[in-house]
Structure I
Amino acid sequence: MKKWNQWQLIDEGYRIENAKITNVSLNMENHGCLCLDLALEWDGCGCVYGGYVLGKGYVGADDDFFNGSSKGCEAIMRIMDVVGESELLKLKGKYIRIAHKGLGSTVEIIGNIIKDKWFDYRTFFEKED
């Protein structure tokens with residue numbers, strides 16, 4: 001996972017903005033994939049942060065279909081750590097920073113509202129050599 005700081009993000013062309021987490025959903029509704037989705041709002045904009053497969057399963061699936069991932073569990077814990085909250089459902093209502101490259105771009109990097117601490121979903125899940 002790439003370790004970012006605010007100045008590196010700005011140098012790479014990212015805009016840093018404050019955002020509010022307006023909803024938190026941990027669900028298996030996306031084609032049998034476990035996903036953590038955070039609904040974010042900022043300055044008249046909004047998006048859902050998430051969509052990464054953290055595990056497999058769906059209600060009513062055969063027992064051998066379920067499959068969790070330690071990487072998925074770690075991603076959830078890292079997001080909670082960046083936000084600064086030890087209880088998943090208490091993320092709702094918290095403020096964070098987001099890094100994006102303009103309207104229509106994907107938000108893959110979130111940061112703590114005060115500390116220079118960031119989580120990058122994309123590079124976290126990239127295969128390591």
Structure II
Amino acid sequence: MTDRLSAYAPQALSVLRIVAALLFLAHGTQKLMGFPAAEFAPPMFSIFWFAGVIEIITGILIGIGLFTRPAAFVASGTMAFAYWMAHAPANFFPTNNGGDAAILFCFVFLFLVFAGPGRWAVNGK
């Protein structure tokens with residue numbers, strides 16, 4: 001059974017990449033475009049604004065599978081920075097400080113740096 005499942009690993013990797021990228025993109029569009037609706041709009045050129053720009057650009061690149069490894073590296077670093085600067089000081093536990101998504105994004109994108117984009121990508125492996 002595992003052999004048959006392993007045959008679909010490249011496609012599953014692509015699905016992981018695309019779903020993570022779409023969720024990441026939604027965080028960027030929420031910050032910069034107010035969609036989906038947000039309570040907070042960061043001032044232009046603030047650290048949160050730059051995070052939104054990175055989330056949109058890398059979300060699009062990772063989603064379509066173009067320059068996936070460098071885009072995922074930047075996205076992973078952005079999420080590590082976001083966690084340690086915005087979430088960790090609030091509380092030690094990620095579930096209490098709201099940083100669980102940042103940690104998950106960080107490690108999914110770090111995985112993509114090493115694994116590549118999977119089968120369905122603009123520039124392949």
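Each value in this text was obtained by applying a stated rule to the coordinates, not by laboratory testing. Everything numeric in this text was worked out from a predicted model, so none of it was measured. Cβ atoms are built from the backbone, for glycine too; each structure is taken alone.
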Query raised in the report: The value -5500 for helix-only ellipticity at 222 nm (-39500 (n - 2.57) for each DSSP H run of 4 or more, over all residues; to 500) was derived from one model only; which of I, II is it?
Result: I
**Report entry** Label whose coordinates, when distance in nm of label points 7 Å out along Cα→Cβ at positions 23 and 55 is calculated, return 1.3 (choices I, II)
**Finding:** II
Query raised in the report: When distance in nm of label points 7 Å out along Cα→Cβ at positions 7 and 95 is calculated for each of the structures I, II, which structure yields the highest value?
Result: II
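Out of I, II, which has the highest value for mean count of other Cβ atoms within 10 Å over residues 39-46?
I
Assign the value 49, calculated as volume of the Cα convex hull per residue in Å³, for residues 47-86 alone, to the correct structure from I, II.
Working: I: 100; II: 49.
This value belongs to structure II.
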Query raised in the report: So distance in nm of label points 7 Å out along Cα→Cβ at positions 63 and 103, computed for just one structure, reads 2.7; which one of I, II is that?
Result: II
